[in-house]
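Quick note: the coordinates plus some simple rules give every number you see, no bench work behind them. Small disclaimer: the values here were computed from a predicted structure and weren't measured. Cβ atoms are built from the backbone, for glycine too; each structure is taken alone.
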Structure 1
């Protein structure tokens with residue numbers, strides 16, 4: 001994989017010294033994805049599937065093709081792709097549409113992003129469901145035994161990350177899915193940090209639901225997906241209805257569509273979906289196996305760089321070989337926010353600092369006041385990591 005060639009596709013990286021290490025928050029956008037969205041607005045800005053004129057037909061063609069591309073990217077059928085505005089909405093869609101009438105127990109973990117935790121905690125507070133938690137080890141990783149204990153015949157749904165946004169380490173999702181299915185429970189995978197960095201095959205992995213966003217995989221903000229097995233999609237009760245969701249309606253009754261469009265109320269984010277499709281196509285051309293291999297090399301360099309700083313504390317399993325190039329850490333006697341600000345000021349390095357919308361996870365790993373997170377992607381380089389290391393050394397010496 002040629003990172004320098006890839007960098008040439010990103011307008012924001014041209015003619016400056018930006019070192020962008022905040023990819024777990026959102027990624028930069030390649031020219032191809034930007035141009036695809038711009039073309040929609042400048043050439044065929046119309047509603048898809050609603051009008052008969054030529055612009056509408058072209059919008060419908062591009063919108064449908066993007067659904068097919070994203071489905072191919074994630075190893076699913078296009079009929080299993082529901083457009084949402086982001087991962088958060090996709091997770092909420094399941095939480096508020098799932099039938100908990102027969103089983104009410106939902107199993108989560110203490111390493112989940114708030115977007116996976118809060119919808120189900122809210123339902124539990126209202127008495128609609130009960131929750132149980134599989135607990136990680138101190139390094140934020142799991143043994144499958146934690147799930148064998150938590151998941152039982154009363155479990156309706158297991159909600160778990162593919163890759164943790166606080167550590168970059170994957171969950172044992174294969175084992176979790178097997179345990180859940182053996183107990184008659186379904187699995188919802190939060191793949192916001194997984195889909196951009198790992199090859200995922202929805203069908204092969206036998207997931208029931210999977211959520212991810214466009215903006216974390218080179219696409220635009222405001223677009224994401226819920227991937228749902230068709231037999232399970234039929235059992236979801238839409239929590240939002242409107243134009244485009246019904247077969248027919250009278251003043252006495254309504255008949256919902258049987259396809260995924262019944263979850264896509266109103267005019268959709270066509271430009272966003274088209275941009276996400278182009279981003280997925282961009283990544284497939286590179287090859288997700290190549291993305292994984294390149295990132296694992298970056299991860300090793302990144303861990304080594306931070307470990308070389310005297311007094312640095314790393315959160316998560318530093319020895320995991322399956323991790324993405326994401327690392328959370330703190331410097332001795334320097335707050336996370338101060339480290340982040342100084343990296344930006346000294347070397348134009350963009351980082352994230354705080355709790356990463358994962359407060360229980362960070363508290364569990366011993367960082368209740370937060371940490372610094374460096375998260376790299378396909379356009380980052382080992383030379384950037386060297387500059388990062390040198391900058392951290394300067395900051396550590398000033399402390």
Structure 2
């Protein structure tokens with residue numbers, strides 16, 4: 001991995017920086033570009049100052065901006081938002097051990113911490129990892145929040161969690177022994193069959209999930225991947241590796257994720273299509289990257305959630321909580337009730353899937369390293385690694401408003417990234 005460089009000065013040349021500021025919660029991206037924002041100081045001995053070279057944009061950024069999650073994650077204004085970034089370390093606290101000035105790193109803020117929409121950002125040591133030399137800054141910045149959320153989602157399945165734990169521990173052990181990285185090998189030549197239904201397959205987490213399934217999990221499981229997206233993105237999703245692509249616009253899911261399939265609907269549901277057209281009655285794992293009520297209800301009503309022959313249960317994991325985005329007290333109670341009721345149903349009867357909400361902890365360094373290693377070296381096709389195949393929409397630093405408009409539309413394909421060097 002790349003640790004130092006002579007091509008970028010690690011010195012801080014000034015005391016001010018460019019930064020996009022918001023002065024209050026705002027429904028539209030009312031960022032103010034400040035030319036003379038003070039460069040943040042290291043507040044503790046375990047922090048490092050990073051010159052930002054690229055920024056990853058996430059749904060959490062606009063949800064923080066518009067205040068829909070302020071009950072859980074309040075923001076102190078004026079504020080610099082942004083969760084993900086990659087760049088070069090220019091200053092370290094006295095107790096920082098893993099990094100030094102000049103290192104290339106990838107950072108990801110946890111909890112309600114923000115700050116990457118600027119030329120410099122302060123991270124905790126635990127929020128960063130070294131950038132693989134195979135990745136550009138732009139590529140590296142695309143993966144932290146979305147990729148770590150994806151890893152946590154996969155860990156909710158009891159057949160996948162041991163694989164991730166073992167392989168992530170292997171990476172840490174290799175680093176301790178200074179041995180070179182290597183591809184994980186299959187546990188056995190006879191791999192168990194495993195069906196995955198991926199919802200929201202053309203978004204950031206969806207695209208990453210397809211690639212991780214095909215390059216990493218497929219070494220251990222014989223996976224058939226059914227991907228749900230709009231028909232216009234079918235080619236992209238197929239090229240990434242989905243076995244079957246289902247166009248939700250040709251099903252009752254076109255009415256939106258907050259609806260449910262009605263028996264009177266003129267269109268079939270997604271799972272009805274899966275069952276009738278593809279002969280699939282049971283899926284091992286449902287990864288819902290979109291959220292809402294529709295898909296959980298659809299799986300419950302139209303698929304078998306228990307495979308008696310192998311004694312397996314369907315695991316249904318979403319990366320977005322059910323219900324509308326605004327997390328006020330009333331909606332939080334509704335959400336808590338819904339999630340509790342799904343847990344109770346799964347305990348009482350195996351005709352319901354086991355429901356999970358995926359969150360991530362960036363301080364679990366081994367998962368961060370596993371993610372970036374797979375991104376950097378795992379081949380999608382003979383000549384392309386994951387990072388080269390992930391669809392990217394790249395904007396200039398001055399175009400952050402446009403980037404927010406695109407991600408807030410919920411129709412972005414792949415990831416949205418800010419390249420600080422783009423003129």
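Here mean projected area of the Cα convex hull in nm², for residues 202-337 alone has been calculated and equals 12.5, so which of 1, 2 was it run on? The read-out comes from structure 1. Of the structures labelled 1, 2, which one yields -12000 when helix-only ellipticity at 222 nm (-39500 (n - 2.57) for each DSSP H run of 4 or more, over all residues; to 500) is computed from its coordinates? This value belongs to structure 1. For the set 1, 2, ranking by distance in nm of label points 7 Å out along Cα→Cβ at positions 226 and 346 places 1 highest. Looking across 1, 2, the calculation of mean projected area of the Cα convex hull in nm², for residues 122-161 alone that yields 3.9 traces back to 2.
A value of 21.9 for mean count of other Cβ atoms within 10 Å over residues 58-65, calculated from one of 1, 2, originates in structure 2. For Rg/Rh (Cα atoms, Kirkwood Rh), for residues 314-369 alone, the highest value in the series 1, 2 is held by structure 2.
Look at FRET efficiency 1/(1 + (r/R0)^6) of positions 170 and 386 (r between Cβ atoms, R0 = 30 Å, to 0.05) for each of 1, 2: the largest one is in 2. Given a computed value of 23 for relative contact order in percent (Cα under 8 Å, 6 or more apart), which structure among 1, 2 does it belong to? Traced to structure 1.
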